[in-house]
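No lab work stands behind these numbers, since they all come straight from the coordinates. In this text, all values refer to a predicted model and were calculated from it rather than measured experimentally. Cβ atoms are built from the backbone, for glycine too; each structure is taken alone.
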Structure I
Amino acid sequence: MTDSQTRSFPVAQAVPEDAERIAPLFDQYRVFYKASSDLPQAISFLRSQLDKGTSVIYFAYGASRREPIGFTQLYPSFSSVSMRPIWILNDLFVSPDARGQGVAQQLMEAARLHAAETGAIRLELSTACDNAAAQRLYESLSYVRDEQFYHYSLQVQPV
């Protein structure tokens, strides 16, 4: 199926009880970014995020509605200049066998709607410089690559 032959997949907002169903995808996502697999910790992390309300997760089902086939995780932040909320789209992952069918687009649309419904001024995301497939997806959805600011990060060791 090509990108032009997309179909609709059910998308739901996760609740804490969904952590165990989403965790295998979250674990695959982490492994994709070179982290070690740790399914029990993935379950614990997701459940904690959902229990505390520190992130919002949307997930898509395949035809069987048994197992999720993709997810996106959003974290809240704020724009001091506009004095309005923003959302950071931190994670997006679709299982390899479900790619190219429109799942990622539907998850991105759920994230956009969530941002709009919560009064956010924008959604922000970043991706690896060599992740051309993700860049094509984001640009096809009217995301604009930042050409004005450099983004920096600092690794911090817990004390």
Structure II
Amino acid sequence: MALGVPREGEARLEEPMPDSDLDLMVEKYHRALDAFVKGDPEQQKKLFSKSDDVTLANPLGPPARGSSAVEATMDRASSGLREGEPIRFERISGYVGTELAYIVEIEWARAKVGGSDEVSPIPLRVTTIFRREDGEWKVLHRHADPILSARPIESIVQA
């Protein structure tokens, strides 16, 4: 399956969401990306667990563990984005248990990145793990990276 970058002005593709509390959480999580790519991480912060074992591994640095470190990592990442918008979420896989759930998606967004005045595509391969806490789903772990195509084995070697 070819993963093309959506063009300017293309309609967003919304996936149908069955009625469940996890689906409502994923919908909120997707909507929070809208603010994030405009430079505001606050909506996403509200969706993450406040526990000591919450983790975030984004493309900009090493994994963060614990609520304070995760929120600081979100602040740093979102501060480099502006005038963005999510485009679509391509679900690859997912599973829902009674206490844990996960989704694997390709997130397609675009934004002005860093000091650039040009809007750039930002496709990310994302795995998100949710945990039920006090009767509601929270993000326990998010891993995002820009790897969307096959790479040679040598690409894992660091100089």
request  = Identify which of structures I, II gives the largest calculated value of FRET efficiency 1/(1 + (r/R0)^6) of positions 20 and 68 (r between Cβ atoms, R0 = 25 Å, to 0.05).
outcome  = I
ask   = Taking distance in nm of label points 7 Å out along Cα→Cβ at positions 52 and 116 for each of I, II, which is largest?
value = II
inquiry  = With distance in nm of label points 7 Å out along Cα→Cβ at positions 28 and 60 as the yardstick, tell me which of I, II scores highest.
reply    = II
task = Work out which structure the value -6500 belongs to, where helix-only ellipticity at 222 nm (-39500 (n - 2.57) for each DSSP H run of 4 or more, over all residues; to 500) was derived from one of I, II.
result = II
message = When semi-axes √(5λ) of the Cα gyration tensor in Å, for residues 76-131 alone is computed for each of I, II, which one produces 28, 12, 7?
response = II
